[in-house]
Structure P
Amino acid sequence: MKRTKYEEVAENLLRKINAGAYRGGKLPSMSAIAGEYGVNLQTANRAVKFLEQRGIVSCFTGKKGTVINAARAKLTAAVAGDGIFVADQAFGGRMRTRIRFVHNHLNSKMQNCFQECVRRFTRQYPWTEVEIVPVDTLGRIESGEFPCDTVLLSGRDVRSLARRGKLRDLDDYPRLAGTDESEFCPGLWDSCRWDGVLYAVPFSWSVPLKGERGGQSVFSWREPGPVNESGLFSIGFYSLLCLFLGEPFSGGFFRDKEKGLHELLEFIRKLCVSPDGKLTFWDDPEALRNFDAEKGRFLCGYYSTINTVIGQAKNWRYAPLPPYPGGRNIMATECLAVSAGTEALPESLLWLKFLQSPEAQRVFMESPSFLPARKALLREMPAELVSTLEKAAENAVQPQLSSNGLYRLYSCVYPLLERYFSGEIREKQVIPRILEMLREEIVLDDLQESSPV
């Protein structure tokens, strides 16, 4: 059978790859290939895509270019003989399938864990490729700036995206994975459903704790002490508000909350306000990075945050962070979901199953910020820590604001608090405004969820 021009170009490119003609592990640009073989850009592009479909190269946008898979190229040449098409018979006519996995873990340890999981996954399912795409905000996913097949989300974001038709339902997933929800820590699957339909599966979780050096009780809601002398309080305003006032979506929440908000503002004043009225934010990432575990006395925050700082320090002990009377702890969960627009559903579901598996979860347990979703793996951690985590989770509820809602709330509340603590505005002005901001975000979140795609 007569071959097309692009097939001839592809075969020549394969020969040159195996001859070591391309140093740096990349093909030349499309225009360079077109010039070398005297073809137009469309033909050059089809030739490269022909190689990509067989796993010989991977095409990326930007400076990364077209990356060569040398092992696949040699294997293809070995089975192809005089013609590249024989490779299709050797691999059953299947093309390699790539899926894009988007997440917002930007620290290097977690990135290494994801890459190790990719290595193990593709060894188990050799027709697949997984591209790991870290992003800084969920909004970049929602806008379509980062199209994806699978994504790691917080619980409220699952509901938000599901209502807008952005996620594929996973009601058939338990049958594929052989999953029994009782094998997982309590409450984690609650954040994976909307309107009775499963749209995600749990990956990890975290709860607020207090770490104390020497095991002494040095923190109290009444007298926390300034952070620059004794420790650090690293919990966001929404979680702090829930710790003081309870769940903001329960019936009648906005009635008679002035006293609780007054006590919350006094707590923040004692913890983070200098004598000149300057507010030092209690959840400052830079302060957390610079925290000295050998000198600090206490560190309050989510397990995923403070264990990264304390790690295996032997003179530190964890204890549950008790809510203020009437308050509730927030359990932060991470869930795995599949995009409604994926064209690689089988591979996406297999990737979710693998990330939920004990093998993958143990890879992530090497990171100090990770809490496994499976009960059996949690029991492999120190018994004292497990008991502390379970006690802290007893009172906990899922967050009721989306990531976008939290961003909007914080961007308004923090400047308002700065004005209050500097003396520019009075408490009788700031308390009603905080409650109104929270009510606004509840409504805006609901409107965003119900808006058309």
Structure Q
Amino acid sequence: MKIPLTKSIAETDGKTRDSADAALSGTSKKGTIARLIPFLGPAFIASVAYVDPGNFATNIQSGSAFGYTLLWVILASNLMAMLLQTLSAKLGIATGNNLAEHCRNEFSKPVVYTMWVLMEIVAMATDLAEFLGASIGFNLLFGVPLIVGGVLAAICTFLILGLERYGFRPLELVITALVSVIAIAYLIETVLDKPDFGVLAYHSVVPRFSGPESILLAAGILGATVMPHAIFLHSALTQERIVVREPGKLRKLFRYEVLDVTMAMGIASLVNMAMLVMAAATFFRQGLTNVGTIQDAYMTLQPLLGKAAGWIFAISLLASGLSSSTVGTSAGQVMMQGFLRRHIPVWLRRTITMIPSMIVIAVGLDPTRTLVISQVILSFGLPFTIIPLIIFTSKKRLMGILVNRKSTTAVATVVAALIVILNVYLIYQVFLG
């Protein structure tokens, strides 16, 4: 028996379903933007993972140490992530099952249980970064101790997750609003920074490194960008949201989902680039190349750009931590239900996964260093996510008319190989380098 996903993920309301069906059938009399709205949402929720506090740490370190040099890495990483999120969305649309469920159906029990344990560790590492980010945000904004910030972050996350009972739209709207806060905050930061747009454009498209440390940071950017839990979650967000089986409608639905991914991931890419630009234009330009922690970045921004810049930075960090923590909890639910056909109350999962974060805060470990280490732990889960995704979306038996083209599979395989190699390098350098 299939365990149903939580209402916010698995179900869609009647009004949205009717609007989507009219758009897919060609009978809608609405304008282009209005026809697109029913299909937007899944990618915006998944994209939160790409602007989480782990991205703050790696982007700020990269920008302050090497200026605009590694901008191209952010752009390339987000293009890779865009491809993988598209494949994940397509898997849910075409098959009606999510990635974790396919792993359970296609692999042996020992493999499934091993993958589940690994993904739970990855989910907790992800949650550690996100929970710490929200705690630091409260700390920077209101001057409360980190442990109090942690309690406030937990309360806010519980409140946001409580929206699940009202369907998927309220949760999507809140998450999208938080992502919008981050995007607007960094748009303001970019205007305040007054970066050199000519140099910025050059480094966005011309690959360059500046010594071994820049390669390590590039691997860190990639590790903080491509997230295992976001790939698992995206396939669940599309699997039963809008259900169609006619080939023509299925292709049209997928095209709409590609637009959803392009818009959401495009915004995430711009936000990540803006993070690095802020650090490069503010710190690197002033010769402050050793800004290594989020707290340093906040404190250094104020005398350089004024008090408003520091507040904007802290608000964006808080929005990032709260939204990504909520999404991480939902992803954990999806993985447990998919791998094991088991379900625990979301409040219990939230409580369990925040315990390591509270321990880190209580014992006084360096939050930014912990964020970076959490991104390294995520690297262990990437091969077990990306490789099955490519395998499943390449099988016509599963995908039908939405099976990958050979060229798509070839590009995805190259992307997977590159991601795995760079993450192995990152793990080696962090622990043995």
### Message
Quick check for you: by relative contact order in percent (Cα under 8 Å, 6 or more apart), which of P, Q is greatest?
### Response
Q
### Task
Consider the structures P, Q: one of them gives 4.4 for mean projected area of the Cα convex hull in nm², for residues 322-377 alone as calculated from the coordinates. Say which.
Q
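Out of P, Q, which one gives -13500 for helix-only ellipticity at 222 nm (-39500 (n - 2.57) for each DSSP H run of 4 or more, over all residues; to 500) as computed from the coordinates?
Details: P: -13500; Q: -26000.
Attributed to the structure labelled P.
If log10 I(q)/I(0) by the Debye sum over Cα atoms at q = 0.06, 0.12, 0.14 Å⁻¹ computes to -0.23, -0.95, -1.29, which of P, Q did it come from?
Q
Every number in this text was worked out from the coordinates using simple rules, so none of it is lab data. It should be emphasised that the depicted structure is a prediction, and the values quoted were computed from it without experimental measurement.
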